[in-house]
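S.K.: Presented below are the structures under discussion, each in the form of structure tokens.
FYI, it's all coordinate maths here, none of it is from the lab. Bear in mind the structure is a predicted one, so any value in this text is a computation, not a measurement. Cβ atoms are built from the backbone, for glycine too; each structure is taken alone.
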Structure I
């Protein structure tokens, strides 16, 4: 018996050593990839801004290998890192930065834009009045050979920029499109105008009750819908709009990503993702169709379907797709008069309401309950909040969830526009990190002055005050609400000029380097990716954007808008290059 036991022990030891040696040989073979097979790219010959630190820092050279940055420093010192083949990438005087990180936008809307028509006003589009809006829709119907009975969808509609200074109604649309279903999506993406055929399809008529947190505009002197639906009245309409087939959506993925890549972004955000779109993005990732990183924010309205569902793992990338955190939409847009304010607007509501404070889409106590569920399940929480009333509700929910700054949960308040100065110290206390939207100062600054008064409007997106409180901030486009142009974002944060030429909150302007931080290190931190992207630093992803000139050295603030993206590089691979 003893002999059998000893033989067994000897056999097991021999087997263990064999497995160990085999594993060791495998690791050795992996680690000792022949140097002749390695390839690196050496970038030099221009301004290379690392974004590492609170002041501009430059390096002379950068080496990329296998999608990562393996060296930053002097060009002379780079030679010690050469193995195998080295590709020279002479910048020839151009400027290199880390790839831009989109803090907030709507990637799936960018996908669908290819199937819709631009009815926006300058600078997003060319519409100036109701007649030119109708003409755009008619031309689109003709060019796309849209048959009677089919949908015509426009995006970017903004009543404040029309000569008539009023909302389009179904009566305007019905004259030109008696046999088509028509929807023109409001620039806020929180509502739209439908014609009679589309209202009938949506099941909206004089008997339809306006849902809590929603707007259904009515024709004067009646209960008949006028065409405009907003917020909680619009969400069911948007949710069941027909979309291209799943195969069709896959074919649109490349063009949507190129919109971002051509503007220097190597990271995009899908800002309120429905289950159907989560599945579409998962298929795109599975089929290796994504070449930029996409952070998806699943919406709270379908939390029962995605929370703790193994099909939707949060916080990790899979072929460039990551489900980042849960998204709450607390109010609407200030330009649409649906942002939730602590005090009434100075003008009537969208349907003529007096003492109007806007809409909140979810009662405060219910918001706090749902937010705590997400936090307890280790899901980062994100809040869309424009008005100070909505911001108050977001702070309440975060506090009720038991979050403090020391826990490093990083709740994000998206837009965070009409906040009060006292909000900022509360942000510090509970660790809120805001992503601002200074493009509003240009697009709707004059409208905001009219709607809420100059004093309140002047503190919109207060990046400087937030930075002085030690907060990490970012600045976004909310694409396709405004142009996907990082230099326009920089310009609005550095000048804060309205369409009419007024300076709105000049005490909140920031310099070019701080503006770049809101497009690189700031959003990287908000997505828990500060050790992965947002800087040019050893060990980080080789995500770069190459510009024709250095935005830190342009002659004046207005010249920032003229900076051009020449090339965008994602993990060492060029994904966009401007034609010469």
Structure II
């Protein structure tokens, strides 16, 4: 096998085209080994094998710098830069992350997992190179799906003015995570169909030189193109047409399903993970579909991740124009929702917590200053959510709960979640965000409120004395366990409170607690700094009430085990009990 002798990019430069093609097949076998057992980004990596080989064949990394957008297509790059054991040797799977990581290799320049960033980051590398009299090529690698992101367009617009070596490699497989959305994709289609020769060319219109490669999975054609642009003295776009999931038939046929995939049988493509029971994605989809069919003014919006709330391709077709996927453009999604609400519609925008980080300005300026009644569904906003450093969902509480006019709700169970969601869609006074529970579908036979217009009213779910536990959202179940432990250990039941509202204080209730309580414990599924518990502690600052705030430290976690994080942050009932008694 050729891959056995590849320990750095230099090792591939002695291979001929036929050998490089064989190397590509070996690399796909390594990808299949890892991804079938561990899961991960399948389609992006399988489609970009030949392009990565050609890049390392022509350029000299790390002197020549590659910046991968999202970097979820960097696995071949990792194999060619000394990390192949993480693909062929199961014991070394944990050696690498799913994205580029400077701590792993000098060939990686940024730890990045969000979209549309590569051109801007690479512009910075090129600008610094030029200012300091450096040399070498800078290559920004970006997929067609990422081009819809505002930062990508900003970076491309700026790059035309660099006036020096700068290469943007556009990997066009006619696909984002799901299908692409937006007018620019008509131009990409025209460029593909005209072999890059059509008169309308969005890249040239933005002041960039342009080169097209019709077969982006042809190593010889790629090498020829990259040799043409190596050491170029001005910015240029190299537009290549690749096949997402290339080399694995199920991934080529079902590109959306195989963008990211759980472990599977490599012989059949059948998943090894059998999902059992309910999940909030399908439950939310079913609810919203019923709502949309009954009311034409209800609109569901996603930003390139429609299945985050269960909207598979068939479901999207069924509801038609009432479902809107804006592509990778979360900022636009929030402003669009505000406009729909202003005009009398009932918009619901759903995406992951870490992607909402890109929308702070739009939530504040476009939505909340105008007090338009749109609904934001914040998914995987939890320590129980995604576990890699670039997709953490634990920062939303400080970010969103301090925006004026926004009502941010944290349900504790399935019934409460849908009651809050229904109220939010039907009310016409407030912009509302709802955290989608992330600790499993927990049902309750206790009654839930259907009306939340009287803001910041907490609910006492167990009346006690001595200790009051205010347990927010997903951590309410920890609060229940803690309340039970306190009762068993001390013989006195504490008060247990479901605060429901992240964005405000129930001043009357907090005042009443002073009469028969000396200790308040707050629990929140997010970082403590600037979070919910600090608001409670500040309220009692001038009183004798002892307040213990429990949540997560302000830090970047990566590939963690939830149990370890809970223990490290003293979030088990036994640890909390030891702290307060």
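S.K.: Assign the value 19.0, calculated as mean count of other Cβ atoms within 10 Å over residues 284-291, to the correct structure from I, II.
M.R.: II
S.K.: Here is a follow-up. For structures I, II, calculate relative contact order in percent (Cα under 8 Å, 6 or more apart) and state which one comes out highest.
M.R.: Going through I, II one by one, relative contact order in percent (Cα under 8 Å, 6 or more apart) is largest in I.
S.K.: Just checking, which of I, II has the largest value of distance in nm of label points 7 Å out along Cα→Cβ at positions 108 and 204?
M.R.: Biggest value here belongs to II.
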